[in-house]
1. When relative contact order in percent (Cα under 8 Å, 6 or more apart) is compared over structures 1, 2, 3, which one is greatest?
2. If mean count of other Cβ atoms within 10 Å over residues 46-53 is computed to be 22.8, which of 1, 2, 3 is the source?
3. For which of the structures 1, 2, 3 does the calculation of Cα Rg over 2.2 N^0.38 Å return 1.04?
4. Comparing structures 1, 2, 3 by distance in nm of label points 7 Å out along Cα→Cβ at positions 6 and 190, which one has the largest value?
Structure 1
Amino acid sequence: MKIITFSDIHGTTSILPQIESDLARADLVMISGDITDFGREHEAQKVIQSIRRFNNRILAVSGNCDYPEVDRYLTMEKLNLQHHSTVINELLFIGVGGSLNTPFNTPNEKADDDFGLELEGALSDQDFSLPMVLLVHQPPYGTRIDLVRGQHLGSRVLRDFILKYQPLVCFSGHFHEAVGQDTLGNTLLVNPGPLRNGGYVWTEIIRRVENLAIKNIF
C-alpha cells in the first residue's frame, strides 16, 4: 500500500500540483492535522477539495489550529480518523487529533490522558493481529520529532500507547521545527514538517514498512 502523508497544511494547497505524480499513484492520502489556519468548515472544505482533484482516498485528523467545525466536516465526508479506526488492505488505521495545551489557547487542545482514552476506545472492537498505522497531530514525548529549542514537548500518553501496541509507523506534525524521523521500540515516527513548506512523506507498506522517505519539493 502506497501512502502519502501531509501535516500542517494551514490552508495552503498551492504546492499540490508540484507533487501530482506522487498524489496520483498513492493508494491513500493521510493528513495529520492543522488542515486550516484557525479555519472552520469552509476552509477545510477548500483544502479537501484541492486534494481531491488529485486523489479521492483520504483519511485525516484535525490539529490544534482547527476549530470543531473542521472535525464535523471530516466526519460528514467520512474522512475523519479522530477517535476512530478502520481497516484498509489488511492494515489497521487509527487516529487522534488535537494537541496538548499550548501557551496560545488554540481551538483544539486537550489533556494528555484524553489521547489514550480516545485511542483505546477506537480500538475496542478491532483485530490487534493486524499491522497498525497511527495518525496523530501531537507527537509522542522524548523523541527527535517533539524536540523544540532543546525541550521535549510531546505526549507521554501517546508514547505509552506506542510502546504498548507498537504500530508500524506513527505520522504526526504540530512542531514545525522538529521535521524528521525516529523510532520508539519497533515503531517508526515521522514528522514531515508543514506542507506549506514543501514537506511530505511517501511510505510503502506490505504488512511492514518497505520504504519510507520524507520529501521536500524546495
Structure 2
Amino acid sequence: MKILIVDDDPKLRAFVAKGLETQGYSTVAAGGGNEARSVLATMGPLPDVILLDVMMPAGDGMSFLEELRRRGIETPVIFVSAARSVEDRVRGLRLGADDFLVKPFQFEELLARIEAVARRRSRPTVYEVGDLRIDPLRRIVERGGARIDLSPKEFDLLRTLAEARGRTLSRMELLQQVWGIHFDPQTNVVDALVARLRRRIERGGAPLIETVVGEGYRIATPKDAR
C-alpha cells in the first residue's frame, strides 16, 4: 500500500513515514495542499490512503478534501489533526473523510485506523437486495438496471448495511464502521445520512432500509451475486 502524508509539520511527516515504512508501507509526503496536488498529478496510480492535516498555512485540509471528492477521487482519507471539537470531526466526516484521528496519537492507533479503512475499501463481494445491485469493488449501485449515483459516505453506509446481511446495526455500530467514530457525537449524522440514502435508492421502488425502533437500521437480507 502507498500512503500520502499531507501535513505542514516536517517532524510529524518524518515520524509517520518512518513508522509506516517499517511496517511495509510505501509513503509519499507533502507539506500542504498545493504540494499534495502536485504529488497526486505526477505519482501515477493514486495512493491507497491519504493522511490529511486540517490546519495548514497553504489551504486547509477540509477544502482539499472537498476538492478531491468533487473531482471524483474516492481515495480513503483519514484526518490527522489537532482539531478536537466535535463540530470539526463531524464536518470532516460529512465531507467524505473515512476517519478522524486527533493529535497527539499513538502510532499503533494510527496503524489500526489505516488497516480498518483499507479493509472497508477492499471487499470485492457483489450484493443483490431485490432489484438493487451493489458492487463494492467498482463502487457502483444499480436498481432495476439504472445507475444510482451516491456520495462516498452514502455508498459506505449502504455497503455496511448490505454486509450485515439483514442484521440490525445500531447507530453506534454505524458510526464506528462508516465514520470510524468511537464516541457519541451527540448529532443526528447517522439518521440524516440514512434519510438521504433512502431518498436515492428507494425513489420509485419498494422500501429497502428498515428502522428497527430502539435498535437501529437494517436492510432486506442480501444475497451474494457471486
Structure 3
Amino acid sequence: MTNETAFIFDLNGTMIDDMSYHINAWYKILNELGENISLEQTKKECYGKNNELLNRVFPGKFSIEQMNKLSIKKEQQYQLAFIPHLKLIEGLDKFLAYSQKENIKMAIGSAAIMFNIDFVLNGLQLHQYFKAVVSADDVLHSKPHPETFLKCAELLQVNPADCIVFEDSPKGTEAALNAGMKCIALTTMHTINEFNDENILGFIEDYNDESLMDMLSKFSIK
C-alpha cells in the first residue's frame, strides 16, 4: 500500500452481519403485498435501491411516494429486529482503528438509504472513521454500476485505482471492478464460488482473518 491508498466499505453484510434481517423484512412485506415469493428468491432480489427492488417485483405498481413509504416501513421492521444484535463484524473495530492510525482515508459506499446508514453509524459511534458516506440517496445508478464507489473516491480526493473496496456481494465486487478498484470480499452471505471478478484480492470470513494483512501488503498501485 501507499499513503494514497483508501478503503471503501459497503455496509450491510460487510461492516455488520445483518443481511438475513433485511431478507426476512423484505420477505414479509413482499408477501403482505400479494407476491407469493420464497425466502430464497427474496435473497436474490436483495440488491440495489429499495425502490428498484419493488419495481422488479411489482413493475409499475407503486408510485414513488408509495415506494418511499414501503421502504421506510421495511427499514423500520429490519431495525427493530436487528437492533439487539447490532455490532461490527468480528475484528472490524481493530481494523478501523489501525487504518485511522495509518492515516488511510475511509469511506462508506452503500446501496442503503441514509436512514439505515445513520442507524449503524450512530448506534456504534463510527462517524469519526469516515471522511465520506455515499448512500442510495446520493446516486442515480445502483451497483453494479460504479457510481457509488467513484463518488466515494471523488469525495476522498483519491484516484479510483488507489482504492480497496470491501464488499460482501457479487454485485458489489462487480461495481468495484467497473470503478477500476481492487476488492476484498467477505463471505458473510455468499460463497466464494458465487464471485468471479478478477479484481478480487482475496476472501475473508471476518476482519480477524490472518490473510487480510497479507492481501493488503501485496496491494500495489499500477
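Every number in this text was worked out from the coordinates using simple rules, so none of it is lab data. No experiment lies behind these values; they were computed from the predicted model shown. Cβ atoms are built from the backbone, for glycine too; each structure is taken alone.
1. On the way: 1: 22; 2: 15; 3: 25.
Top value of relative contact order in percent (Cα under 8 Å, 6 or more apart), among 1, 2, 3, belongs to structure 3.
2. The read-out was computed on structure 2.
3. Matching structure: 2.
4. Evaluating distance in nm of label points 7 Å out along Cα→Cβ at positions 6 and 190 on every structure, the highest lands on 2.
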